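Below you'll find a set of structures to go through.
Rule-based calculations on the coordinates, nothing more; no lab input. Keep in mind that what you see is a predicted model, and the values were worked out from it rather than measured. Cβ atoms are built from the backbone, for glycine too; each structure is taken alone.
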Structure I
Amino acid sequence: MIDYSVASLVKMAKEKNTKISDVVIEIEIELEGVSRETLIQQMKQNLDVMQKAVERGLKENLKSTSGMSGGEGRMLEKARLNGKLNSGDTIMKAVARAMAVANVNAAMGKIVAAPTAGSCGIIPGALLSAAEHIKASQDEILMALFTAGGIGRVITEKATVSGAEGGCQAECGSAAAMAAGAIVEMAGGSPDQVSNAVAFALKNVLGLVCDPVGGLVEVPCIKRNAMGAANALISSDMALAGLQSFIPADEVIGAMYEIGKKMPVEFKETALGGLAATPTAKRFYKV
């Protein structure tokens, strides 16, 4: 049985003098019983869907069927292009793209649940924007997605990526951690730096509740995708600068799971608490 943890991925990558993405591919071949070519092709399909969702969300003025959301990513991208924003170009590209993908999801379009539909914009928004900034190739982006996938598998096996089980920390927090680690590797960071980025991104949102208004993946989910993309970029930069997490990534994942288990049911995707229980939310749904 393979010990699938962030620490084991780092250890194996260092022992083999390779990247975490290569280790993940080797492990997945063993676990899933498929060829490397099959895994690569599947990931290429995921990347294609991500890129098309970004393009569609930025181009089309999409509206959700509920009427609660629509066009946020497109609006933010327009403001970025007009020079009206202050947060820096790469971050705002990532934020706009993350929201654009979440808009596609809310409009019933095709996305990659990475790791969930509720957090679908974070990895494509952050990863593709970072890739553009450092001029990464398609192959480098593809390999970074394997690193993200490996981190996601660790979280899934050791904890949860379900908002219904662990709150939004388990959804948008996990996605930000996956994206942060992937960006570090794509930018030439070490396996240890990948691990630190994972820890930074996840511990930034420990305790974040899942409180979707009306039970729909729109409010506040779409804007949390924006924050998750920014979190991923900042966490990756901290790791690349040499900052270290005092608490190891696997222990942060464990803490997230423990917090999720103790979180009241009202704050775990039930739409019974938090923003979903505010007067405005109740008026909208006439509760």
Structure II
Amino acid sequence: MTVLRGKDTLLHYSLLEGQARAVLIDSTRLCAAARRTHHLSDTATISLGRLLTGAAIMGDMLKGEGSSVTLTVKGGGPMGALVAVGRPGGVVKGYVDKPFVDAEDGRPGSAVGSEGSLTVVKDLGMGEPYVGQVPLVSGEIAEDLCAYFAYSEQVPSLLALGVRVGEKGIEAAGGILVQMLPGASEAAIQSVEMSAGLLSGVAGEIAKWGPDGAAAQIIGHLQPVELERTTPEYRCDCSRERVERALISLGAAELESMIEEQGGCEAGCHFCNRKHRFSADDLRALAAECRRPRGESKE
């Protein structure tokens, strides 16, 4: 198993004197963490890695505390559904239904499938979340996210996501998003459009030059001004307390049924594979909590 040293980097840039913006990420280590956590095949590593990279970019563009973006891809392919959650700071988690699937034709998109949809849920912590959904274009993730930006957010965008897998594991992973801002001139739009071909090799450029060097190679001609940098990572925020709250939400009757039929229960987390075991006594205590009037102390 290859152990990757150092940290990932996520960079925000202003382009063309404020007429466009870019976000570039080196996501090599967070993708490797997802591969280890879920024991992913090469194909699943590429597909989930791309989705996690996109979620890290989109999540870090949300600045409100407690905000998040959840990306769900259901393409009807043998890999099943893919889910990634991104938060400010580039913190991500995710999973795939069938992590051992490999594409017979070598194309990750064929394992994901293209007969389905991409759903984007943005929770800004201010009431009802925003939900957008678009039909899948190819199952290759970057094209599907570009379709979402174009149709649901109506923002002209260029996006490239790449994960390079070698014999010893992930060699490099990363992505870059370039978006036009309101009021951009026609000349600025043309400059960005003519740069589209440079984005596709983002993982290779990161492997060769690192994130700062990759940015210089890909968008250096667009007058980039660095605005911010963060350290993204794969991290699950599940806890026993969260699982307890979920069990309490089932109600006392359901918990007592679990005690009678199973003598307890085990709850697993899709995102980190941790298991939380609850004995019969644990469930009795939670059932008592269900019956306690609101506002009444446990003491």
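Using Cα extents along the principal axes in Å, for residues 130-233 alone as the calculated read-out, with 41, 28, 20 as its value, let me know the right label among I, II.
I
Work out FRET efficiency 1/(1 + (r/R0)^6) of positions 74 and 242 (r between Cβ atoms, R0 = 30 Å, to 0.05) for each of structures I, II, then name the structure with the largest result.
II
Comparing volume of the Cα convex hull per residue in Å³, for residues 98-145 alone across I, II, which structure shows the greatest value? Please report the intermediate quantities before stating the final value.
Values: I: 65; II: 95.
Once volume of the Cα convex hull per residue in Å³, for residues 98-145 alone is tallied for I, II, the winner is II.
Any idea which of I, II comes out highest on FRET efficiency 1/(1 + (r/R0)^6) of positions 122 and 194 (r between Cβ atoms, R0 = 30 Å, to 0.05)?
Biggest value here belongs to I.
Can you say which of I, II returns 1, 7, 13, 17, 19, 17, 13, 8, 4, 1, 0, 0 when P(r) over Cα pairs in 5 Å bins from 0, in percent is computed?
Computed on structure I.
Just checking, which of I, II has the largest value of distance in nm of label points 7 Å out along Cα→Cβ at positions 90 and 274? Write down the numbers at each step before the final one.
Working: I: 2.9; II: 2.4.
Max of distance in nm of label points 7 Å out along Cα→Cβ at positions 90 and 274: I.
Assuming -20000 is helix-only ellipticity at 222 nm (-39500 (n - 2.57) for each DSSP H run of 4 or more, over all residues; to 500) as calculated from a single structure, say which of I, II it is.
Attributed to the structure labelled I.
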